[in-house]
Structure P
Amino acid sequence: MSDTWAVSPAAADATFFRAAATIAGAGALTLLKTDTSVNTCGYKLIITAAATAAARTFTIVGTVVGQPKGTVTEVIAGPATNVLTTNYWVSITSISCDAAFASNISIGISGSLALPRCRIKSVYAVGAAAAGSVSVAMAVSGKVIVNLDTPASVAAVCWLQTGDIPVYAAVAQDFGVVTLTQVTKTTLICG
């Protein structure tokens, strides 16, 4: 990871890791990608089923935001329609299912970005038709460390620079979760 880097939160993508398809049998699923983002940022995974998959169990192995080293395993019950993981995943080693499933299952990412331990240096945002905001809150405590309100204007550009961001706006204790409300585009400069 370099000293200063930028990340733009991605929109939710239901087929980021796996396009909708049936599952032939128990075991590891073939994935389209293994990394969710850059610089140890991550997203929650979303598993979407065309029909209830509540009898199935999915096992996800990989690295998560805020984890110093090694892999984590999360086991989740299949969804009635869709289900989110608890963890924010940086990279995926494997996703497996306990048995075959005759209806389509897709695996993607939520639109909620998690930042690793870092200092937020700048925030750039383009507004939408309604007023909105960009906020970053600590994952464990919920304490909001950065909040940028955006005006109700599609062309409005908001820029929060280093001198405007409080010294305490460092994602220090665990990791920070970025929440976007009525924002067209956002880039965070971190280091």
Structure Q
Amino acid sequence: MGRTILLEMRPHQEGTANEALERIRWAGRDDSELLTAFGHSRELVQRRLAAGDRACVLTERDRLLGYVWFHGVRHEDEALGVRFHLAPEEIWLFDAMIAADRRGHGLYRRLLRAAAADLWGRGVRRILIAVEASNRNSFRAHLAAGARPVCSIRALRICGLTCVYDGTAFWVKWTAATGWLQLSTDYLTAKT
């Protein structure tokens, strides 16, 4: 049974340093090749962009240093067999990467904060992020960027049955091999 930590980040209006803004931008369709730098196929990148997913990128000259991918409406976690339905002012960060030789220099924090500030201007009031509990580096990087833990989810998908437990509630649904247990994000609120 895997354990996933759900985090939330509430974007703020304040901007970022000018030097970061010069290298941080939203990717467009012309950036498909650039977005393959960390191993994604061109087809996957194009499929994501066609679906309305958005990537904020950090570049240095023509080199991709990092990206964060977002989508709205819903987030599907295939491993868990769970589909989260998002409120209109929410977005899900579902894929992020910084070049291996540039990790540990605060680039991810700058990239995520710049993306969050721009999303705030577009009406997004909450970014949701799922991190495997065993991925301590990712967890720390998100905390450094301003995210806060919302809850910890344990999920088990076996023989077509999906079970999810968040410490207070338990959901079970027959999902077969490809179905989804559907959850709203309404109950996910960080404890302050």
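Only the coordinates and a few stated rules stand behind these numbers; no lab work does. Computed from a prediction, not measured in an experiment: that's the story for all the values here. Cβ atoms are built from the backbone, for glycine too; each structure is taken alone.
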If we compute distance in nm of label points 7 Å out along Cα→Cβ at positions 63 and 135 for structures P, Q, which one ends up with the highest value?
P
Which one of P, Q has FRET efficiency 1/(1 + (r/R0)^6) of positions 143 and 159 (r between Cβ atoms, R0 = 35 Å, to 0.05), as calculated from the coordinates, equal to 0.45?
Q
With FRET efficiency 1/(1 + (r/R0)^6) of positions 39 and 183 (r between Cβ atoms, R0 = 25 Å, to 0.05) coming out at 0.75, pick the structure among P, Q it was computed from.
P
For which of P, Q does helix-only ellipticity at 222 nm (-39500 (n - 2.57) for each DSSP H run of 4 or more, over all residues; to 500), calculated from the coordinates, equal 0?
P
